[in-house]
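A short reminder: the numbers here are calculations on the coordinates, not readings from a lab. Given the structure is predicted, the values throughout are model-derived calculations rather than measurements. Cβ atoms are built from the backbone, for glycine too; each structure is taken alone.
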Structure P
Amino acid sequence: MPNKLTLAAAEAVVDAILEAAAARKVVMAAAVCDVGGEIVCLKRMDGGTALNSRMAVNKAYTAVKWQRDTKALKERMFDMNLGDERREMAWFGDARFTPVWGGIVLRGADGTMLGALGESGGTPAQDEEVGQIGAAVFARL
C-alpha cells in the first residue's frame, strides 16, 4: 500500500478502472484527485461525454471533502429513516458535492487519506464495482 499519491499511481488506478469498464462494455471516464480535491489524473474513453468526466471528478472531490466513500454518503444523506434529519446536498453550499456511488477514498498504509477516485458512465452499481477495482489496484501498489 503506498504512502503517497503519485501520478504513476493515479494513472494505474484510472487505467484499471477504464480497462474494467471496457471489459463490461461500458463507456466511462475516471479520475483521481489528491487530498485537496484537485485532479491528478483524468481520462475519458472514446465515446464518453463531458458529463462523465465532470461526474468522475466530482465524485472523487466529494469523497475527499467528506473523507468517506460517496456510496456511504448517499446512504446517509438520503436514508428515509432519518425523517427530518435528512439533508439536501445544496444545504452544504458546494455545488460540486456529488453523493452518488463511485467516489472512493484512497488511503495509505497507516490509514491516512491520500486522495480519492471517481468514475462515471455506468449504472451506480457498475460505477461502484469498477471503482472498487481501481481502489484494489491502489492498495496493491
Structure Q
Amino acid sequence: MSQATEQPAAPKPRRFRFQFGLKTLLLIMLLVAVYLAGRSSLTHRFVFAPSFDGTWNATFPRGAKYPVKMQDLGDGQYTLGGAGVLSGTYQWEKGQLIVVKPGDDRMAGLVWKWDGKQLVLVGEPANTPTGSSYTGTTLTRNRSP
C-alpha cells in the first residue's frame, strides 16, 4: 500500500485593491483641482499691463527715496522720468517692463518686474557700468493727493 502524500496548495497571490468611497474620491478630486488651479494662476499672472501712468516713489537699495514720473505712450510703452540712470523708455512684456531706450546708454538691459503692487528692478547690465548696483530698487505708486 502506498500512501500518497498531499502537498498543501500554494497560496494564491493577493491582488492589492484600492477601495475608496465616493466621498474620498470627491475629496481627492477637489484637492487635485485646487492644486492645478493654483499652478495655473501662477503662470498666467499679469498678462495685461496695469496702468502705470502717474507719480511713483522710487526706493533705492540703500534707502534713498525719490518721486518719479511714469507716462503711458500707448502700445505698451512707458517713459520713466526723474529716476536718474534708470530713466528711459520701457516696453511692457509678460509682466515686465524692459528698457528699449535707456536715458543713459550704459544702462541697456534694465528689467522691472511687476509683483501685483509694485515694480521691482530685477535686471541690470553686467558689471554695473555706473559703479553701483540698482537691483532691488522698487517703484510704488504715490498715494498722496
| query | Thinking only about FRET efficiency 1/(1 + (r/R0)^6) of positions 13 and 93 (r between Cβ atoms, R0 = 41 Å, to 0.05), which of P, Q has the largest value? | reply | P
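Thinking of P, Q, which structure, once relative contact order in percent (Cα under 8 Å, 6 or more apart) is computed, gives back 16? All intermediate terms of the calculation are to be shown ahead of the outcome.
Details: P: 33; Q: 16.
The structure behind it is Q.
Computing FRET efficiency 1/(1 + (r/R0)^6) of positions 21 and 77 (r between Cβ atoms, R0 = 41 Å, to 0.05) for each of P, Q, which one ends up highest? Before the final figure, lay out the partial values.
Details: P: 0.95; Q: 0.10.
Ranking P, Q on FRET efficiency 1/(1 + (r/R0)^6) of positions 21 and 77 (r between Cβ atoms, R0 = 41 Å, to 0.05), first place is P.
Among the shown structures P, Q, from which was the value 2.3 of distance in nm of label points 7 Å out along Cα→Cβ at positions 29 and 69 calculated? Walk me through the numbers on the way to the answer.
Details: P: 2.3; Q: 5.8.
So the calculation was done on P.
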| task | Figure out for me which of the structures P, Q the number -5500 belongs to, where helix-only ellipticity at 222 nm (-39500 (n - 2.57) for each DSSP H run of 4 or more, over all residues; to 500) was derived from the coordinates. | result | Q
| Quick one: Rg and Dmax of the Cα atoms in Å came out at 14.3, 45 when computed from one of P, Q, so which one is it? | P
